[in-house]
Structures are given as C-alpha cells and as structure tokens.
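Heads up, there are several structures right after this.
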Structure I
Amino acid sequence: MAAFTAKDVQALREKTGVGMMECKKALVEAEGDMDKAVEILKERGLATQQKKSSRVAAEGVVVAYNDKENKVGVLVEVNCETDFVAKNPDFVALANRIAKTVAEKNPADVDALLKETIADGTETVEEAVQELFLAIRENMKVRRFARVEGVVETYIHAGGAVGVMVRFETDDATAAKDEFVAMGKNIAMQVAAMSPEYLSESDITADELAKMKTITIESALNKPDSLPKPILKKVFDKVLSEKLWSDEDASAYEEQKNNKFLFNFLSKEGVAKLAEVAVSLKDLFVNDVIFGKAVDGRINKQIKEICLLNQVFVRSDLFDGNVSGYVADVAKKLGADIKVTGFTRFQRGEGIEKKADNFAAEIASMVK
C-alpha cells in the first residue's frame with residue numbers, strides 16, 4: 001500500500017470538501033493515489049446522493065439572470081433541504097451558474113438542462129450538482145426555470161425567497177434608460193408583493209370567469225349579512241313567514257331590525273338558517289338586477305386584485321392609481337411606447353409538501 005500523509009488527507013478534503021475520515025478511507029482504498037481517491041469519493045457521493053434523493057427539498061433559492069446585451073432573461077429555482085444550505089455561498093453560486101447556462105444554451109426542459117455543460121465550466125449541470133453534493137451532503141434539485149427573449153426586468157426578494165421576471169415591449173433606447181429600469185423593477189416588486197394571477201382581465205378565459213361568478217354568487221348567498229338590503233328583506237320575509245327561526249331569534253329580529261348591528265343579536269343557528277334560505281332562493285336572485293349588480297361589483301373587485309395591470313400600484317409615493325396607469329405615466333414622461341406583455345413569478349418551494357418532523361417518533365424508532 002502506497003503511503004500517504006496527513007497533508008494528503010487535508011489536500012483531498014480541500015479538493016472535494018468531504019470530511020477528513022471519508023478522505024482518509026478513500027486514500028487507503030486508492031492506495032495513496034489522489035486522483036483515484038477523488039473518483040472513489042465521487043462514486044460514494046453519488047451513492048449517498050441516491051439515498052438522499054427521496055428527502056424533501058423545499059428550501060433553496062430563486063435566482064435571476066438578465067443578459068440585456070443579448071436580450072435574454074432567466075429565472076431558476078434550485079432546491080435543497082435546509083435554509084442553512086440555501087444561504088451557502090457555493091450553493092447560491094451554483095444556482096447563478098445554472099441560470100446563466102439556461103440563458104446561453106436554451107434547454108427544452110430541466111432534463112435537457114442537466115445534460116448541458118454548465119456556464120463557465122467543463123462539467124455538465126448534473127455533474128456540478130453532484131460535485132457540490134459531495135461537499136454539502138444534502139439533497140439538491142434543479143426544480144424549474146423560465147427563459148424569455150426580449151426586454152425584461154427582474155427582481156429577487158428576500159435572498160431568493162421570491163423571484164420575478166417582467167416582460168416588456170419597447171424600443172432599445174427606452175429600455176436602456178434609468179427611468180425605464182426603475183419602472184421595471186417597481187413592477188417586478190409589485191408582482192412579488194401582490195402575487196397577481198393574470199396580466200389583465202383579457203387573459204381570464206370565459207370558463208374561468210364563469211367559475212369565478214359561480215363562486216361569487218355562492219359566497220354571497222352564504223354570507224347573508226353582506227347581501228343588498230332588498231335581497232336580504234326577501235330572505236327575512238321567507239324565514240319569518242314560514243317560522244323557520246327560534247322564538248328568540250324572531251324576537252331579536254323584531255327588536256333590532258332597524259339596527260345596523262342586527263346580526264350581532266342573532267344566534268349562529270339563526271344566521272345559518274338565513275344562509276340556507278338565501279341559497280334555496282338562488283334561482284330567483286340570479287335574475288334580480290340588484291343582486292346581479294352586487295355580484296358584478298364583487299367580481300370587478302376580484303379582478304383588480306388578481307390582474308397585475310388592474311391592481312392598485314403599491315408605490316403610491318410614485319404614482320396614485322393602478323399599474324396600467326403607472327406604466328402609461330412613465331411612457332408619457334419618456335415619450336415612448338411601453339407595454340407590459342407578461343410576467344413570471346417563482347416562490348421558493350411553492351407546491352412542495354414539506355415533511356413535518358416528528359422527533360419523538362424518530363427517536364423511538366432508533367431505540368427499537
């Protein structure tokens with residue numbers, strides 16, 4: 001067996017980031033051959049990575065890459081198991097290199113991305129992830145990416161918790177102006193903060209709008225205290241005429257019917273009966289003009305909340321109005337045509353079911 005020293009073990013550790021004992025074992029197995037020891041650690045790392053791949057990776061970072069010269073914008077989400085690793089500079093650097101790779105190589109999907117040679121390197125993205133795993137020993141996954149060609153502005157919130165990319169139509173001269181860049185960042189921050197579902201009302205399909213209306217009607221009927229007064233009176237009349245209330249609720253109604261806080265005097269059962277009756281009269285109410293206006297008002301309010309261009313602009317110190325008005329105001333000041341054409345918002349770990357740790361059960365299983 002070829003001899004090796006403590007300095008060799010330290011050198012191998014610095015080269016791979018693997019623990020001292022693992023490095024020593026690898027050198028013993030490799031009979032002191034440094035290159036062979038590295039290969040052994042890689043093989044072991046891959047085996048360990050396979051074992052850990054089933055662990056939930058819901059932490060991590062969302063990073064952005066905006067190549068303004070070539071007009072390419074990218075968002076990438078790379079996940080890991082713990083917040084501690086998500087803040088590791090090597091992990092963040094890897095995520096940024098992956099984003100740059102997406103910009104340069106334009107892969108079709110994540111599987112294709114993993115096979116691409118990583119930006120500023122010679123190994124594939126998959127190999128780069130595996131290399132970092134050797135040092136970090138935590139499950140890591142490139143989860144998703146979005147790539148857009150054209151004029152974009154990006155924003156990363158809270159160290160990678162949320163990433164946003166907003167797409168625009170404008171000329172190159174306008175896109176290069178500081179005022180435009182500032183506007184783009186402000187809109188991206190709006191998306192990060194307000195999480196719109198659509199760009200504008202025109203992006204909501206007829207089926208989605210119909211579903212929204214159905215849900216709004218059901219919600220209104222099940223919350224009778226929010227119904228228009230003429231509609232609510234019909235509900236009260238039916239409940240009273242058919243004696244569907246308890247004597248206590250009927251008495252409370254007669255005493256407080258002109259009180260705007262009437263519902264505070266009714267029992268939970270009494271309010272529930274009102275909702276039940278309101279739902280039973282649904283067919284009558286949906287054709288009522290007053291009820292229809294109330295429903296339309298609620299839908300319009302929802303549209304202002306879920307459509308980016310319809311949302312109230314959060315930076316009221318800069319502009320008092322909606323996002324669409326803010327864009328128009330900046331365009332007017334710059335003497336240019338500016339149009340928001342879309343956006344992408346990634347929130348770290350969204351949709352991933354996190355495992356709830358049960359330490360008591362874990363310890364119990366260990367002592368069996």
Structure II
Amino acid sequence: MSVPRPLLHAPGVATPALVRAQTDIAAEQAERLGLSSTAQQFLGRVVAGSGIEQRAAVLPLADVLHMSTAERMHAFHLHAPPLAERAARQALVNAGISAQDITDLIIVTCTGFRSPGVGLAIAASMGMRDSVRHMQVGFMGCFGGVTGLRAAAGLACADLEARVLLVCVELCSLHFRPDADPQNLVAITLFADGAAAAVISCAQLPGAAMAAIGAGRSRVIPGTEDHMTWTVTDSGFAMTLAREVPDAVEQAMREFAGADAAVILHPGGAGIIDACVRAGVVRAGEPSAEVPRAVLREHGNMSSGTVLFVLERMWQSARAANGGAPYALPQPALVTAFGPGLTVDSVMLLQTNVSSAAERHAPTTLINASA
C-alpha cells in the first residue's frame with residue numbers, strides 16, 4: 001500500500017507597514033553610525049550591489065540601534081505575533097480551512113525568543129483548539145524555512161488526519177547594531193522583517209495543493225563553519241557574512257542540485273542568486289532566477305520565510321495568468337536555502353494532481369520555474 005505524500009498549500013505572507021527605500025535606510029545608517037568617508041563608500045558599494053530597492057521593519061532604525069538584547073526581545077514579543085497571524089490567516093484561506101482545523105503548529109524564527117512564545121500567542125488569538133501540538137524551530141537562519149517544511153511533512157506523515165500550520169516570522173531589523181564593522185554593515189543592508197505561513201497535510205483539503213513534499217537533500221560545506229555566524233551579544237544578535245560565501249555556494253550548487261529537479265531558490269542576496277546562475281541551477285532572465293530577484297528587490301532577505309515568499313509569488317503569478325485556476329508545479333523542484341554551517345538545505349516538491357473539488361477540472365497554463 002502506498003503512503004500518501006504530504007501536500008503543500010499556497011503560502012500566506014505579511015510584512016510590516018513601515019517600508020523604506022534602501023537608499024534612505026543606508027543614508028540614515030551612515031549618519032547615525034558616524035561612518036567615515038571610507039566606510040560610507042563601502043556601504044554605498046554594498047547598497048548598489050544588494051539588489052534591494054526597499055525593506056520593511058517593525059520599528060524605525062533610530063529606535064533600535066541602542067536597544068539592549070532584553071529590549072529587542074521585548075519588541076519581538078510585541079510585534080512578531082500580529083505579523084505572524086496575518087500570514088497564518090492568509091495561509092488558512094488558501095488551504096480552505098479554519099484555525100479550528102489545525103492540529104499542529106510549527107513556529108520558525110531565529111530573531112526572537114520567549115516562552116510562551118509566538119505559537120501560543122497566535123493559537124489563542126486565532127481561536128485554535130487547546131489540543132493543538134506545538135513545535136518551534138529556532139536559530140537555524142535562512143534555511144529554517146526548509147527545516148520547517150521538512151518537520152511539517154514529517155508530522156503530516158505521522159498522522160494522516162493532521163493539518164499542520166507552518167509559520168516563519170523574522171524581525172531581523174531588531175538586530176541592527178551601532179557597529180561600523182564591514183560585516184555588520186553588510187548584514188544591516190540585506191535583512192528585513194516578514195512572516196510567511198503554509199498549511200501542510202496528507203489529507204486533501206478544500207483549497208488546491210501546490211505540490212507534494214518529498215525528502216530533498218542537505219549538505220554542510222566542509223571548511224566553511226566560520227563563513228556565516230549568528231551570535232547573541234548584549235546589543236542584539238550579531239551576524240557575520242564572509243566574502244567567500246557566494247563562491248562556496250556556487251561550488252556546492254554545481255554538485256548539489258543535479259539534473260533531476262528544478263531549483264526554487266531562497267534569495268539570500270544578489271550575490272547568492274548570481275552564484276546559482278553561474279552554477280547553472282537557475283537561469284538569468286527566466287523565472288527560476290527572476291522571481292527570487294523580485295522578492296529580494298521588494299522585500300530584502302527576511303531569513304527563514306523568504307523562500308515561502310518566492311513560492312507565494314509563483315502561485316500568485318500562475319493564478320493571474322490562468323484566470324484564477326489552481327497552480328500546479330510544472331516539474332519536480334528543490335526548494336533550496338542556505339544558512340550557517342555553511343549549510344545547503346532543501347526539500348523536494350513533486351507534482352500532484354490533487355486540487356480543490358471546485359477547481360479539479362479547470363484548465364491551467366503553468367509558469368515555468370525550471371532551472
């Protein structure tokens with residue numbers, strides 16, 4: 001007897017209301033950090049090459065820079081749950097179910113910690129049952145969303161009646177620090193705030209499923225453990241990004257992706273996308289590269305949930321092109337993200353013919369996201 005595969009439904013996404021142009025943020029950073037002319041030139045080059053036009057944050061930069069870590073965690077406690085709830089509610093609409101239907105709730109974050117945390121807060125505010133099972137995936141960085149998808153798929157396979165809600169919420173702006181170190185300047189130029197959520201189940205739900213979830217693959221790149229770090233300090237979490245990261249990603253992706261699937265890419269930065277183009281796993285000018293670039297351009301890097309923003313953009317674009325018909329994955333694809341380790345992590349998305357009852361026979365024209 002074949003075992004049903006877990007199904008991924010279209011993500012819901014949310015960003016804070018405070019949206020600023022990348023150039024305006026950089027100008028304020030230079031002023032408030034008192035950067036030297038040399039540091040300002042460096043920051044200008046980073047901004048010009050970032051591929052980002054605007055980013056959202058829960059608080060103004062001036063409010064964050066001199067906060068203690070305790071104050072930043074309090075801000076996370078105040079601002080993360082409502083942002084997470086907005087994304088979660090849209091994910092439930094896309095799956096065609098209610099909060100009362102959720103059996104399992106997974107929270108992914110690397111930017112804030114408190115217990116009870118975001119999961120219990122949104123379970124209560126959304127009216128979930130008190131029997132909902134909770135899990136939190138923490139401090140895994142940008143590949144945390146992939147880890148969350150794998151965890152959700154495992155829970156769905158363990159209980160074929162489960163309806164799992166995965167929520168990634170990251171308030172990266174709460175960790176912008178008053179430090180002129182070049183690695184800090186790079187980090188505060190790339191990262192932004194956002195939340196993304198999706199429902200995963202083995203059971204068919206009223207909403208059409210985007211894809212089935214397979215095992216995927218993972219790799220820790222040898223000798224790169226210091227290339228990307230995320231450390232707790234007294235003034236927030238400090239991130240370091242070595243200049244060797246894009247080259248390491250390019251080399252790893254040449255061997256990692258293979259020819260058996262397309263790649264749906266976490267847009268960690270313009271250099272990461274360019275590295276994957278050079279590796280041949282996504283193609284410049286085609287959706288496989290340009291959808292991640294669009295998400296990066298409009299939102300910046302929102303850490304764990306960013307790849308779900310890419311999936312949501314693919315789903316929205318296909319539905320618009322098909323007159324509202326359901327999106328179906330055109331071919332197997334590796335949802336791939338990168339994080340500390342350096343870790344390259346992925347889950348496989350597989351084609352599925354499962355759709356909602358109302359849309360089962362609707363025609364579709366697929367948007368090609370192939371490598």
Structure III
Amino acid sequence: MTVFTQSLSHDLQRLPGASHAFVRQVYSPEGAAVRDIIERAVAEAPPWLAERAADQLRSLDNRRFFQGFAELAAAATLRAGGWRLDGLRSPGGLFAARRPDGRAVNVLPLAFLHSSRQPSDPDAVRRLQAALCRVSTKLSYIVIVRKWLPPNFSPEPVRHVVEMWLKEVESGGWDGRFAAYEDAEVMLEFGLTGEKVRPGRPPVRLTLGPFLGAHTIAVVERRLIQELDRARLGPYGDEPLLMMPIADQPFNVGRGYMRELLYGKPRWIRTSGDPGEIPWQAGLSGAAEPSLFKDPLYRNVVGVAFLERPPGALTSFTGRACSNPFSAAPLAPDELPLRTVAQHRIEEDCVVIRWFETKTRLTTLAGS
C-alpha cells in the first residue's frame with residue numbers, strides 16, 4: 001500500500017498555504033527520508049492497521065496525521081517487545097493484541113501534540129534573580145520556574161514569600177525541604193540544597209522549566225480519564241487494557257508528577273548510590289486516594305507506556321512504562337523494550353515498586 005501518492009502530491013501543491021500541515025512538510029524535498037520510513041512502517045504493519053494509518057497520514061489535520069503516526073510507533077514498539085497485533089476493536093483506535101506470553105490485552109495509543117509557547121521575558125527573569133539574591137538567609141536553595149514570566153512580572157511578592165518560608169525553615173517550623181508558590185502569573189517550586197550559603201555567593205540557584213510540566217500533566221490526566229471512561233462504558237470495558245500516550249516532543253513532566261497521577265503519593269521513598277544497591281524504591285500503601293491505578297474503576301489497566309520523540313528525532317521514540325501493581329495482570333518489567341517501573345516485592349503493608357532497565361531504549365517507526 002502506497003501512502004504518499006503522486007496525485008496527493010499534486011493536490012497538496014495546488015492548496016494555498018497549509019505549510020503548517022505535517023503531511024505538506026513530509027512532501028517537501030527535505031521530507032523524503034521521512035516519507036520512505038513511513039512507507040516502510042505502513043508496509044510492515046498488519047493490513048488493517050496499514051489501511052487505517054494510511055488514511056490518517058494523508059490528512060491535513062495535524063492531530064489526525066500524528067494519531068496515525070503514533071499508532072505506527074505503538075505497533076513498532078509492541079512488535080519489538082514480542083507482542084502480536086490481532087485487529088482493530090473500535091473505530092476509536094482500540095487494538096486487540098497478545099502479550100508475549102499469549103494473554104489477550106487491548107491497547108489504546110493516544111497521540112499528544114505540544115503547542116508552541118514563547119519563552120520567558122529575559123528582563124523578567126533577571127528581575128526575579130536579583131530579587132531572590134536580596135533574600136537574607138544562611139540557607140542555600142534552588143528555585144525552579146514552572147511557568148513563563150510575562151514582561152510586566154513583579155518579583156517582590158515572590159521574594160516576600162521566600163523570605164517567610166526560609167524563616168520558617170530556620171526556626172524549625174517547616175517540615176520538609178520543598179515548597180511551592182503559584183498565582184495568575186507565575187508557578188515556582190523551591191527546594192533546599194542542604195548546604196549553607198558560601199561567603200560572597202548568592203543563596204539562590206534559578207532554573208527555568210520545564211515549563212510545560214504542570215500543563216502537560218493536566219492534559220494527560222484529563223485525556224487518560226476521558227478515554228478510560230469511554231472504554232469502560234464500551235463492550236470491552238472489563239478487559240485488560242494498556243494505555244500508550246505518544247507525544248511529538250518530550251513530555252517534560254517530572255517523575256513526581258507522573259508518579260502521583262498513576263500511583264498516588266508513596267508512603268516512603270528510598271534512594272541509594274551504593275554499587276549493587278537498587279538506586280530507587282518507593283512503598284505504595286493500599287489506602288484509597290486519587291490516583292489512576294488505585295481507582296477500582298480502572299483496575300483493568302495493566303499499565304501505561306509513554307513514548308515521545310527526542311529533540312531532533314523524526315521517526316524514532318524513547319519512552320518509559322509504568323506497570324499497575326493493583327491490576328490482576330500487571331505489565332511485567334520485560335514485556336516492553338522500555339525502562340519500566342513495576343512491583344519489586346511486598347513489604348509489610350506496602351507494594352514496593354522500582355525501575356527495571358532494558359537493553360533497548362529507542363524504538364524506530366519502522367522496526368525492522
């Protein structure tokens with residue numbers, strides 16, 4: 001099956017504008033290599049997926065185009081892990097698949113396109129830096145700016161809040177090493193470095209971004225829940241399900257954000273830098289709390305596998321997978337060619353999760 005035909009090329013050339021459309025960019029002279037890889041990926045896909053993807057990849061709607069692109073990436077990733085794709089279960093893109101051990105599971109690839117945003121105003125960043133350097137404290141701390149700073153941004157309210165926070169820390173009235181500040185203009189996170197301020201050095205280290213973190217996690221959460229509820233009310237709502245969010249750029253979401261969305265707040269976290277020790281573990285209680293994996297309505301979700309295109313990559317993806325330890329058939333650490341967080345053991349009344357490494361860290365759109 002040929003996706004990018006000569007007749008479609010002529011039709012696109014006659015259209016005024018539309019330079020923003022992915023399909024138009026793929027047809028440009030610079031897009032020849034990408035066209036070839038997409039054609040090969042479609043040729044390697046099962047006939048039912050090839051027909052579906054080809055239809056989407058001819059669309060001028062970037063969301064529809066990238067959904068087809070994402071479904072091919074999901075298929076390549078699953079095949080690389082030894083999965084089998086059996087067919088399309090619904091027009092919404094629900095795939096019937098077989099895990100490496102032969103168990104049936106449905107797979108739902110979900111495409112995410114990042115919007116383009118302008119960076120923070122440089123003068124506003126400098127004003128914030130200067131204001132935070134005036135804070136009187138003996139404690140060294142870091143500030144992460146999680147939202148774009150507009151040109152009219154005033155840093156004085158932030159400086160006042162930081163001073164109050166550090167006084168609470170120094171007096172022993174603050175439990176923990178982190179704090180946050182948010183208003184209509186700015187979103188900041190503060191963290192103590194554990195060091196004292198060195199003579200002649202400012203107390204603060206300022207880090208910008210990743211700016212899309214809070215917005216992205218809200219979008220991902222809303223989309224996951226929306227699609228899960230749609231699937232739950234459908235004819236296959238009780239069957240095992242693997243969710244696959246796939247982004248055209250890195251998600252740029254901190255692990256803490258994603259971990260709380262899926263697992264809730266861990267009861268404890270242990271880290272170790274010693275050779276031979278597990279570098280990171282977390283204990284999850286069985287107590288009910290707002291999180292996807294702990295919600296009884298979504299216990300059929302075996303896991304969530306995130307794929308994203310690295311900066312500069314056109315047809316390859318990296319990713320990570322999160323197994324649902326509360327599912328009856330959780331995703332195993334070796335089932336996908338992705339770094340996976342999964343159950344390690346049971347400790348007292350906690351499910352202990354950890355990261356499991358994999359040899360494969362990059363999936364190409366055409367897997368062979």
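Read-outs throughout are calculated quantities, based only on the coordinates presented, and are distinct from any laboratory measurement. Here the structure is a predicted model, which means the values were calculated and not measured. Cβ atoms are built from the backbone, for glycine too; each structure is taken alone.
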(request) Name the one structure among I, II, III that distance in nm of label points 7 Å out along Cα→Cβ at positions 67 and 251 of 2.0 was derived from. (result) III
(request) Using FRET efficiency 1/(1 + (r/R0)^6) of positions 75 and 267 (r between Cβ atoms, R0 = 41 Å, to 0.05), single out the structure from I, II, III with the greatest value. (result) II
(message) Given 41, 29, 17 as the derived value for semi-axes √(5λ) of the Cα gyration tensor in Å, which of the supplied structures I, II, III does it correspond to?
(response) III
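Using the calculated result -9500 for helix-only ellipticity at 222 nm (-39500 (n - 2.57) for each DSSP H run of 4 or more, over all residues; to 500), pick out the matching structure from I, II, III.
On the way: I: -16000; II: -11500; III: -9500.
Corresponding structure: III.
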(request) Given a value of 15 for relative contact order in percent (Cα under 8 Å, 6 or more apart), point me to the structure among I, II, III it was derived from. (result) III
